[in-house]
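These notes open a run of structures that come right after.
FYI, it's all coordinate maths here, none of it is from the lab. Worth saying up front: this structure is predicted, and the values here are computed from it rather than measured.
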Structure P
Amino acid sequence: MKHFVTALITSFALALPAAAVEVGDDGLHKTAWMRDTFKDLREDLAEANAEGKRLALFFEQRGCIYCTKMHKEVFPQPVLDSYISENFFVVQLNLHGDTEVIDFDGDARSEKDMARKWNVLFTPTILFLPEEVEEGATAPEAAVAVMPGAFALGTTLDMFTWVNEERYLLDNGEDFQRYHARRIQERNDGNTD
């Protein structure tokens, strides 16, 4: 009987995830690199710039299986977790939330109404912002990239790197898809940084 109980406890322990992902009262996953702000995007951008980081807006929703997959399998990977923490100022938005968001154009709406205004339909969706946003522009108009959906570690890391290194400004013709294809080839060849 003692061996059966020990085997049962061991089996149960092995079935649990290595590190539990915290879920807030709003049903959204929480990470150490997400910021709790007043969601005034001009203020968030100024704070991100002051820290030498890029502003990223994460739309998620309660019960999103793709968000859960990202938070359990992709974001905890040390290379990505540290890269986001070191280089990005992340503000989480709830696709169905009621917290007020003030867009760069001064328009104030609830998170759910802002999602409609910005045509955000899927979760997770990540909007990456530049260091400067023109007066009167909305977040999606200013965004340098949008990542709609859940992706594997390589794609996600490549997107964060492409944005952080401002590769979208380069004149070499290497858009994200070409950059990502090159990075995949480099990883396959063992030529990674």
Structure Q
Amino acid sequence: MRTLGRALGFEAMSLYKYIANKDDLLGGILDLVLAESEAPSPAKPWDTAIRESAISVHDALQRHPWACALLMSPHGFRPERVQYMDSLLGRLRGAGFTAEATYYVYHVLDGHIFGFSLWETSHSYTPAQISVLSARLGAAIAAGEHPHLHEHAQQHGLKGPHHEVSAFEFGLDLILAGLKTQLAAGGAKRHR
């Protein structure tokens, strides 16, 4: 709080006129990040609404990569997050998923949104880091021993149509297509 006060040109104690403590400050910042996303629209088909909402959450987390881990912590249980969770659950129930199916479908969607966003933040590198990493991978992944991994590693450095596809959206579309198929067949079935 002292560092923040100095950066803002105030004494740390004067900040407490506006916020209760550090947790309150972090929560307020998370509210701003969450306000950049949209809940699933009740006016659109369920899959379209959920897709658009998921992309908006992912985009907000990409703009603020530090927020993803914080949203998955106890700090992340904010009114905006609660509202989002309830609206997503409501869209799933309204689409025809049973309460049991909604339970795990919600977790698959939330896991994809937050898990993929968290994975992306851990794979963000500067050009200098990419250069070092490429050299290390080139030395460690021999084409003769690991041909598929070698090919994949090479694709990271090459320009091409594979970079024009959002892996997040590709995965989300696979999930939604599977859910639509399950729902059309009489509801999502439990898998073990």
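Given a value of 52 for percent of Cα pairs over 25 Å apart, calculated from one of P, Q, which structure does it belong to?
Numbers: P: 41; Q: 52.
Structure Q accounts for this read-out.
Assign the value -21500, calculated as helix-only ellipticity at 222 nm (-39500 (n - 2.57) for each DSSP H run of 4 or more, over all residues; to 500), to the correct structure from P, Q. Before the final figure, lay out each step's value.
Numbers: P: -11500; Q: -21500.
Matching structure: Q.
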